[in-house]
1. Thinking of I, II, which structure, once relative contact order in percent (Cα under 8 Å, 6 or more apart) is computed, gives back 15?
2. State the single structure among I, II that was used to calculate semi-axes √(5λ) of the Cα gyration tensor in Å, for residues 124-171 alone, giving 20, 13, 9.
3. Quick check on the output: 12.4 is mean count of other Cβ atoms within 10 Å over residues 52-59, derived from one of I, II. Which one produced it?
4. If helix-only ellipticity at 222 nm (-39500 (n - 2.57) for each DSSP H run of 4 or more, over all residues; to 500) computes to -9000, which of I, II did it come from?
5. Figure out for me which of the structures I, II the number -0.32, -0.54 belongs to, where log10 I(q)/I(0) by the Debye sum over Cα atoms at q = 0.06, 0.08 Å⁻¹ was derived from the coordinates.
Structure I
Amino acid sequence: MFFKKFFILRNATLWLMCFLFFAFQSTLYAANKSLTILYTNDMHAHLFSRIESRVSSTRKVGGFANLATLVKSFKKESDTTIYLDAGDYFSGPYIGPLTRGRAVIESMNLLGLDATCIGNHEFDYGWENMLSQFERAEFPIFNGNIFFEGTDDLFWENPYAIIKKGNVNIGVIGLIGEFAFYNAVNSKMVKGLEARDEQRYLQKYIGELRPVTDLVVLIVHHGVPRRQLNEGMSNVERNLYSDLMLAKNVDGLDVIVSGHMHQGTSDALVSNGTVIVSTNAYTSELGKLDIQIDTTKGQITSYSNKLISIFDDEIKDDPAMVSEIGHWKKEVQGFADRRLAISKRKLVRAYDKESNMGNLFADALLQYDPSIDLALVNSGALRQNIDEGPVTKGDLVSTFPFPNKLVLVKLKGSRLRAIFDHAAKMTNGVLQVSKGTRYAFEAGKGVQEISINGRRLEDEKLYWVASSDFVVEGGDGYSEFGHAVERVDTGKKIVDVVEDFLVQERIYYPVYEERLVIK
């Protein structure tokens, strides 16, 4: 009898121990969760694959059909996979601008997106147009810090959401940086709106999401281009400095997916426990961040990140996307294929030096009116090279995808000098200038020499300057245009002025003339 009771007691103890062990394992499993974050940023209407010299000179990369295939394949592998985008999907190759973003939004519906935020280029055709196009979106779009001016009413009443993937509850917040909003948007296109401090609103939304989620992710469009600071930093750290500082100054944020800087991060950055990632833009790659989360501690315990190059010859096109983007290409093809001229050399853009593309645009503006002394083009407005040979309307729109208009202003030479000083700081790229104008500078240290039509710039003399309304309104930090003593709004689109110039030329010979000298 004694032995029988002993065996019963022993078996009960073993069963209890097994129960406690499996209960512990179950609790441990519940406390540790995994999540894959797929991410893109700055897609800029790159619906089709193309040669991207930064990646390969012979193999096409990118495109929505390849991207859709990749996203679907990763989501099929795991139900704890989320796909996020950090803004700037409008304004790029001609299909985007010619449809004012509609082709992009309707194609994005097939990408498998779980959420995106608003970038500065979503405003390129006006905020009313943006709202109209967003009505077509079948995926969430977040922004929590753009308001109707002088009110507490959010312009876009969708600051964040909780997205459930498998057993993981993810708080996703969308914001735009004040700098990106005010420095990189045509002020006319956001009249009546204002962006407010992203850090303040981020902390507010984290406080609301942290208690009810497993982790909090920010998709944000912000940054300051080419910051000349902190010499000890790498290029990645310098370009994503705004993200590092934002993460440092808030608590409770797990991940930042960042856009605006076009800066890839195969090795993710970490600041204040926040993992920061971004791609090199234009759908050339898909980011993949795998993370492990300890839900009892409310933190990421480990992660791995990589950027997957999207090579067209390695990935099978998604059939539904091929049909969708093919439809939009046919919609605009007749207009886009119209030939304007023949270029005898490749037209190449550049951000930090003279470009023959910049010379073309500046010379076209100069020729608009004989009273113009010089024309200025911000390098960031030129978005795509044009191959030697026929130049079409589509090529021109892809190169300059914005509806910016030509403005003439009369400025004192001293104000013009300050404008060139700002260009020399390289925070927003150099200014491309028209023939007859030459300036020299040491990068980051201000302009040293300026001459116009063979004569040194005179501080007290008045000059007629041609540029885009974006620049004249203070875009890219060119606030000195606000001191113009006279202004003429031509109402003519920049792209149309350049088109008229090319049609008249018929055969165009691109030139480099040392108009800009970096010492």
Structure II
Amino acid sequence: MQGKKVSKPIVRISIISIALAVIVNLITIAVVTGFQKEVRQKISGFGSHVFIMSASESSVYESEAIQADQSFLKSLSSDKNIESIYGIGYKPVLFQSEKNEIHYILPSGKDTSEINQQVNGAMIKGVDSNYNLKFFKENLKEGNMPNYASDSSDKHILISRKLANDLSYKLSDTVSAFFVKNLPIKRNFIIVGIYETGLEEFDKKTVIGKLSTVQELNDWGIKASIELVDTMLNGQLIIGANVTGGNGHHRYDWGLGYDTYARFAYCPEKDTLFQLIASDYWSNIEGRNEINTISDTAYLKVSVQGAGFSPCDFQLNDLGELERIYLNDHGSKFSIQAGQKKLVFEFIEGKGSSHNYVGGFEITVADWEQLDAVIKRTSKLTDFIPTEYDEMLKTTSIRENQNDIFVWLEFLDINVVIILTLMILIGVINMGSALLVLILIRSNFIGMMKAMGATNWSIRKIFLIQATFLISRGMLLGNVLGLGLCFTQSYFGVFTLNPEVYYLNEVPIELSFLNWAILNIATLLVCVIALIIPSIVITRIKPVKAIRFN
């Protein structure tokens, strides 16, 4: 009876220690695995697992434009480990809030006010109608997802709640945005949706917009149009080219081959159709052996109406400029009076070649574990191999683009190993102590078994089986409580986090059956194997002394 009184609390403590070890280890694995998965998915949602871009750039946000139609895309699309490939583009932007008048009282008691206007920098990510916006849809808080298949969606953007709050934006607001091109320009956009992911560092700088808008704002490709200058030269009209984009070193083909002349004098005598093909060049006007921007084509129709007039006798206004009578709302069609006749000008600007370019290609893998294999195959197809357009590309992974975050996530694995080791070690020590107590209080039994011919190993197995039973009881208790806490947090989100620090709003839980099984099997095996050593004390017990032991 005395032995039972001594052993009972020790055995209970040992069972509780095993239970606590299982609880802590289960929660540690579930939380760390869930945390890594959630952060990884959110970061991937803002970008992609793999990114193909110009080899001359170091950042996906400032990548030089590359051709959208690449031959390697077909080969990559057949890879079963690749879920999707999309061409995208980025453009830095400054958003400006409305002017707010703030009233306050000075120490003197005087009521005064000042105008407050906030400006925040962000990055517009341009996507097309095929882009999978599932991640943003799952985190949509207000409004609707933009539909970029519509021609009227050029001004539609999706912004974060963080950015909306900082600039006092609301759903459906028209917001002012400023961009740096050759000259700073201002554009207005309409907020059609507001999202919130909890990754505030990414939320406050990521805005979703239409790819064609970003392509145009980045001056990718060439945009050509023809204009009629307001003044004249020696009584003749001046027709000129208005070209943007490319490398800024433009060349013009008015029908006789490329030249550097952007303007020429013109005196209309009959109906005429002008065609302008515009491109760029580096060292020679023909563009031989150079990488030139895809050209764009614009047109000008001139119609001569009436009879009996001097073709260059044009009416001027008080400022000495041509008197125009506009015939449509866009200003692309107008007439000019010349004596008894009228000239009708209709300008048809080029569609631009910006749609032929993207900032890079986002690749999403179907299984995170296959990321390295996809990167390896993609690199073989693209890295520093001249494309059919003589472009040099390279492949980067999300680990490289967000290196700081992924290094931090990898450090969590070290923490898991330390916690698991310490908790199992504590459980082993407690169970070892309990086993020694059980052996000592049963010395008489051990002596009698040896006197009857039992071997040391057969007696040790009896105590090891008993210890295994006690370990199993502790593990069962630990699993019930540990899994219960995990399921409670998973479904009810009891424990919350500061998203500014942890990138998440609540403690995430992710526990697979495989991880659960490995943890339990490893705990049981380590504890049982470790108890073989303290069971050696049985071999030191002498039958004669043990039977006489009180």
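1. Corresponding structure: I.
2. II
3. Traced to structure I.
4. Structure I accounts for this read-out.
5. Matching structure: I.
Read-outs throughout are calculated quantities, based only on the coordinates presented, and are distinct from any laboratory measurement. This is a predicted model, so every value here is computed, not measured. Cβ atoms are built from the backbone, for glycine too; each structure is taken alone.
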